[in-house]
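Pasting the structures in now, so scroll down.
Taken together, the values in this text are just the output of simple stated rules run on the coordinates, not laboratory data. Keep in mind the model is a prediction, meaning the values are calculated, not measured. Cβ atoms are built from the backbone, for glycine too; each structure is taken alone.
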Structure 1
Amino acid sequence: MIEYESLANSNQQFMHELEAAATNVIRSGWYVLGHEVTEFEKEFAMWVGSRHCIGVANGLDALILSLEALMLPKNSEILVASNTYIATILAIIRAGYKPVLVEPDPETFNIDPLRIKSALTTATRAICVTHLFGKACRMDEICAIANEYDLKLIEDCAQSHGAKLANRMTGTFGDAGCFSFYPTKNLGAIGDGGAVVTDNDEIADHLRHLRNYGSKQKYVNKYIGLNSRLDEIQAALLRVKLKQLDAMTEHKRSLAEVYFKNLPDCLSLPRQKEDEYDVFHIFGVRVEERDRLKSWLLEQGVKTEIHYPIPPHKQEAMQGILHGEYPIADKLHATELSLPISAGHTVKDIELVADIIQQFK
């Protein structure tokens, strides 16, 4: 059986370092907002190319707190892709704003810059882009629109650690870049974790208050904050894996090349463009008979996933909140299939998957 992903296999190469890092934190006696968080924030900010990194409890909190830190007018509209993972939309709602869906480019799964202007209203105050599957959105076009209409820009980078457009990392284009370190991410913790990167000193200061009950000085609360802190053990573990993230990314890109060279024409493959550096958090293909192919692959011993089975506007929780028809999102959600591609897979694993798919009729 070829698993879609085995976190045990992916983390095996780091096991001794991870165990040592966790043991050091336990023995230190300091478990919240200590040395490991401070050092990880410095190292991750440097790796991304931002002035500030603020560690938080998870990727959703990274989005919520970043949106709150913008201090937009109440009921402001924020544009977001109609096919994004629901966390992006939940964050907008939780921060007190109104999500407005914009259809994606069907070739990239990312928000379509050509459709953004038609979604603008007098209440639009920001764009929240999601770099889905490890491919950067067309930030050159999106930043131009944001500048033209004086809009704030938040990047959901939960799936795009290290992805680049024109050699510039995702997370560095907007007012803030929000990362998740959920265990399956390209940079994954051994539990939950998240971070925000920004070059804006005021936003960074605001976020450091918000993540800690609205306080930077003990018992002095400047804002209505919450408890959302990246803990010391997760920060220590992330520091171990960050040192190898570039190598892990190149490994995943080499696995993607096996797919590109060997998958049959019946599948629509991820678009490749010269100025886009994809990190393939997910290798999502499109196929009309998605469900039949998924079942058939499982019979052949290959596990796959769907990202995502139900589009946001059809989720029960979003009824009465998201309005309208989104045929492109519907089509993507009905035809997407995610193939195995992880740090724990080998080239031989991926060659075998491609060979099996070639036999599908």
Structure 2
Amino acid sequence: MKDFPRPGLSGQEFRRIGIWQTAFLGDAVLTLPLIQALKARFPAAELHLFVRAGVESLFSAQRELASVRPFAKRGAQKGVLAACRLGRELAREGFDLWISPHTSLRSALVAKSVGAGMRIGYSRPCWNHLAYTHLVDRRFDELHEVERLMQLALPLGLEPVAPAPRLDLPPEASARAGAVFAALPQGPVLGLHPGSTWPTKCWPEEYFADIARRALAAGAVVLLFAGPGEEALAARIATAAQSGDNTSGRLVNLAGQLDIPALAACLGRLDACLTNDSGPMHLAWVQDTPLVALFGPTVRQLGFFPRGRNSRVLEMSLDCRPCGLHGHKACPQKHHACMRDITPDRVWDVLKGMLGVQ
């Protein structure tokens, strides 16, 4: 490892900074403190964020950023040749600092091709040694992901202390959320997001329906969120949750009706939110929404949990956890006890306090 300059004494200014974070939505959200710290240290520099295609709209109003650019890693830009070609195109833009928390070979090839005078990445995997001018240890087993990301600022002389995150949403997203909430009846508002990219991260749908019924019976309003492909799941939960005339109009199924910025804006207005370990969990956390997050295949020790006084993680102590960094399509042990054994009673005990109901 190289000796890095002491905080505040790097002595170098930058004109154009690229931040490459093309992992999942939640990973991009967790990068916000690093982005804010970079802009505070280099206020005259342009910051350009590269993200997985489909999530770029979330950051379109982020005040630190000069641009947000999608990378179609599963589409037109799939493969190492496309990555190298993109890197060569970006080299013509004159980036003088490139920072990448992403550890794939493809990301390393982009970084090398960009040719910025200073390129910062993690010391693992091995190919990063060929792509970056400065390497830092990720310290995966020691730090939360936000602090791991802040390690990438060490070569710049910045303290690895994360500022409080802030998500800036576009006006149209806030307006959409305002319209949703203006139409709701009176009562505390609970948001439920029952989906996830990984099936084993999902709490049973009948449990979500149980929580919705309890919230409605207690006088709360329930907003049901779901992304593309999850509409049927949301519809089943909505049908199971509404058990009488007294719930009419107080459960609103918004599945498929919101883009990511509008979803974030709605999550930021909730009195309480219940999610699996998923992207929407991070969207709620970054706005300090009172949050209950359900962790099954994953554990807090992996470092991606929502933190802060308004966030609660509920999980079970099982020898088979964690079964992977992301989870699986099906439980390797065929029992899915990590999620099934988190009971609705336990979840409601926490949520009712957040909602201020009995």
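Each of 1, 2 could give P(r) over Cα pairs in 20 Å bins from 0, in percent, but the derived value 29, 54, 17, 0 comes from 2.
Which structure, out of 1, 2, was helix-only ellipticity at 222 nm (-39500 (n - 2.57) for each DSSP H run of 4 or more, over all residues; to 500) derived from, given a value of -11500? For helix-only ellipticity at 222 nm (-39500 (n - 2.57) for each DSSP H run of 4 or more, over all residues; to 500), the value -11500 is produced by structure 1. When mean projected area of the Cα convex hull in nm², for residues 89-176 alone is calculated for each of structures 1, 2, structure 2 gives the greatest result.
Out of 1, 2, which structure matches 60, 30, 23 when Cα extents along the principal axes in Å, for residues 153-264 alone is calculated?
So the calculation was done on 1.
Relative contact order in percent (Cα under 8 Å, 6 or more apart) was computed and gave 23; which structure, 1, 2, did it come from? Structure of origin is 1.
Given a value of 1.6 for distance in nm of label points 7 Å out along Cα→Cβ at positions 17 and 249, calculated from one of 1, 2, which structure does it belong to? Working through the options, I get structure 1.
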